[in-house]
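What follows is calculated from the coordinates using simple rules that are stated; it is not laboratory data. All figures in this text were calculated on a predicted structure; none of them were measured in a lab. Cβ atoms are built from the backbone, for glycine too; each structure is taken alone.
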Structure I
């Protein structure tokens, strides 16, 4: 009986000991998703805010005075160079032209008669049958007839020109504004600033975009030109891309056309101008637009998704998973975005795996379960 009780007590103590010292399960590693840093040849682009402007703008003013007889366009339409726009009452100028034409014909007749008399005088003078006084008189008549003809011809040309000016044609192709004078009003013409403004026309294709670059950017472009990495826009038609306010891509292609010869003393900026084709006429003078132009030559850059970048106060860093599965805190210097990926100027090498998801579950030196982030594979090429 005693032996049976002792054996039962020993078994109970053994079971109690097992409950007091359970075996601890192995700790699980936090799961994170990673993508490798890629290297590819890129060109950096600098972005600026610009404003569209018409290359040509013309104020349509009358060259002669008179009553406006008719208008031959619709407000705001597209006109072509040479299209008839306005007609000023031509009747007074027709009368002046007819008078000038008659005076010219009369002067022409007198000139021809004087030329015939001069020819006869030359023959008579050769035969010595005419006095020298008569020779001088007929020669003088010829000179006067020539001068009278030239004066009449000038009056005729002026009258014809003024008659032509009664029809106002479009000097350039583009979009016309509204008519500023109603038919029947008296128009003041001439060459001064007090002439009547009838309308305006702006050219649209191609179209300009003006923008301002700061002094630091200007110095960078000069350095790139000296180093032979990117030619100056003063001498080369460097490519420029444009994006409107309602567009999400820079799909419009243009080129640099002009750069100002000095920086603005008030703003320390320099003005540049790009030119863009505008076949569909969607680009309108006065619009704001985003433009970007090359900010570097081609070079091989290391790129990662922007979501892998973490901000720690003023520092930027990424979490790199090393081959042994531990996390390495890596401070990096950032560059611009390129095709949706962030350029890493310093601190990261091609192929190193950076954490893109699960960043809140890691700390430097910790072991992690790193898995490929399939959401970034299509962008990085991993």
Structure II
């Protein structure tokens, strides 16, 4: 049983849930990188290994979201993202596992190797992929798609918002806070003073912030913004926070009435770069440093930028006795064997540009 349900059995009775992941995810002492940076207690929690099929942070959210979809008798699931969306791919992977169909509404983004890989794997998983220039261009066609599905199946697809960052999806990372407390109590890691984590659609950082406080840990979450500020800001963070707390309390009145002050939520904005999914020199340098030190490979859109913020913090402040945890949200499972023989021409022609145009200059070939 997951730690949240052990602590609050009433939530288990009331929240639909389907097991998709392999938990708890491991924590690792980054001794080599810590030595280089002058810190003794530097750790990584590897949600990249959250499943043997496809890891990353989306698995925790989808356990609740797809559990709800099954509970409601859904046949199809529709979600949103950019062309290389890890969330859209994870949704495709796990809907197939559960016997559902996935529909992805995808927007244009800067090109990268991972975009190609994710699109091909989504195709292998049988996802129905639609590509649009931007949100405005996608609006009317998405409504038409929903209506067509309603006519054909007699019901609308189950809709999952971008990143799975709804109050229900965030519960997955509330549970992660309790999971970390168990690892602290087992002596696998000292109680962290600070956790650095990417901030995209905010459900991961927000759920974790609630979970840590509810679990009685004093750890401070430092979210590093990796999406446009219109998607990731304090106003939206606290709006989602209030909705997530309202959901938990409505289901179990004994759940702690967690509070987070505006001062506590110190969103780091300086590592975003020019636009979403544009890699940065600072982020790629952080990726290379971690890989050389520990053999762990991050990526340029999310985790590399968050690691850059952590390294900048260490260089500016020094933190020998501080306990810092980096929460890796990037899938580290290799699925190249599944897509090696797939011809990208099997995708809709709107996706061909990602295979025919150069990737952005800072992106390295996967073999490098």
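Computing Rg/Rh (Cα atoms, Kirkwood Rh) across structures I, II gives 1.45 for structure I. Work out which structure the value 28 belongs to, where relative contact order in percent (Cα under 8 Å, 6 or more apart) was derived from one of I, II. Answer by label: I.
Identify the structure, out of I, II, from whose coordinates FRET efficiency 1/(1 + (r/R0)^6) of positions 86 and 358 (r between Cβ atoms, R0 = 41 Å, to 0.05) was calculated to give 0.05. For FRET efficiency 1/(1 + (r/R0)^6) of positions 86 and 358 (r between Cβ atoms, R0 = 41 Å, to 0.05), the value 0.05 is produced by structure I.
Structures I, II were shown, and helix-only ellipticity at 222 nm (-39500 (n - 2.57) for each DSSP H run of 4 or more, over all residues; to 500) at -13500 was computed from II. Of the structures labelled I, II, one was used to calculate FRET efficiency 1/(1 + (r/R0)^6) of positions 46 and 174 (r between Cβ atoms, R0 = 30 Å, to 0.05), giving 0.95. Name it. Only one of I, II returns 0.95 for FRET efficiency 1/(1 + (r/R0)^6) of positions 46 and 174 (r between Cβ atoms, R0 = 30 Å, to 0.05), namely II. For mean count of other Cβ atoms within 10 Å over residues 38-45, the calculated result is 20.4, so let me know which of I, II that is. Attributed to the structure labelled II.
Taking FRET efficiency 1/(1 + (r/R0)^6) of positions 70 and 302 (r between Cβ atoms, R0 = 41 Å, to 0.05) as the criterion, the top structure among I, II is II, with the largest value. Among candidates I, II, the computation of Rg/Rh (Cα atoms, Kirkwood Rh), for residues 102-205 alone that gave 1.09 used structure II.
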